[in-house]
Structure I
Amino acid sequence: MAESTVRTEHCCGCGKDTERPVLVRCIESASGPGGMLYACPDCAPRFLSPDAAWELCITHGVTCKACREWPCEVLQTLLGVWRKTRRTLHAISAATA
């Protein structure tokens, strides 16, 4: 029987498990191991700035072998998160103008 390659993580935004986790925070610890916070693609824009989301896209695209041919599913998810962060930022800017 083949092992599942799907990784699920708990979303820190909505509290549900997601099969498309986006790393939104690395928590450092003075003693012991740190931790990581993940969010689903819908909640991730609440925790990331557009610059941070874009950095995730670039880092993934450079290191992912599958993305050398065509953007993989992970990169497509990250690009969607980046677009949402930009729309959110523009909506906030327009509301305060």
Structure II
Amino acid sequence: MEIIQHDSTIEIKIPKKFLGVNCNELHRAIDENLNRGISKVCLDFMETNFIDSEAISTLIGIFKEATSKNALLTFKNVNEYIYWMLEVAGFENFFTIE
């Protein structure tokens, strides 16, 4: 998982298959950065072609954590499949998708 920092923003490249096994690493990285004062977290789904339900649950937890610390969570390069998964789960309007 690659993390790039730009001032008070971090961009995290989500893996090709975003599974529950990746979630702890992602959550830990975001938590550490939010505690350092990062105000925006951007998740880049450019290479992602699969996401499971545990990963969606993790995204919800990350959203809640970011919001509680007055940080913005955004998604970019969300393909049709990932958007559809969010839509099926009822979360397509829950997240900011660039």
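Ranked by distance in nm of label points 7 Å out along Cα→Cβ at positions 10 and 82, structures I, II are topped by I, which has the highest value. Given a computed value of 3, 13, 27, 29, 19, 8, 1 for P(r) over Cα pairs in 5 Å bins from 0, in percent, which structure among I, II does it belong to? The structure behind it is II.
On relative contact order in percent (Cα under 8 Å, 6 or more apart), which of the structures labelled I, II is highest?
Numbers: I: 22; II: 28.
Going through I, II one by one, relative contact order in percent (Cα under 8 Å, 6 or more apart) is largest in II.
Readers should treat all values here as calculations from the given coordinates under stated rules, not as data from a laboratory. Please read all numbers here as calculations on a predicted model, not as lab measurements. Cβ atoms are built from the backbone, for glycine too; each structure is taken alone.
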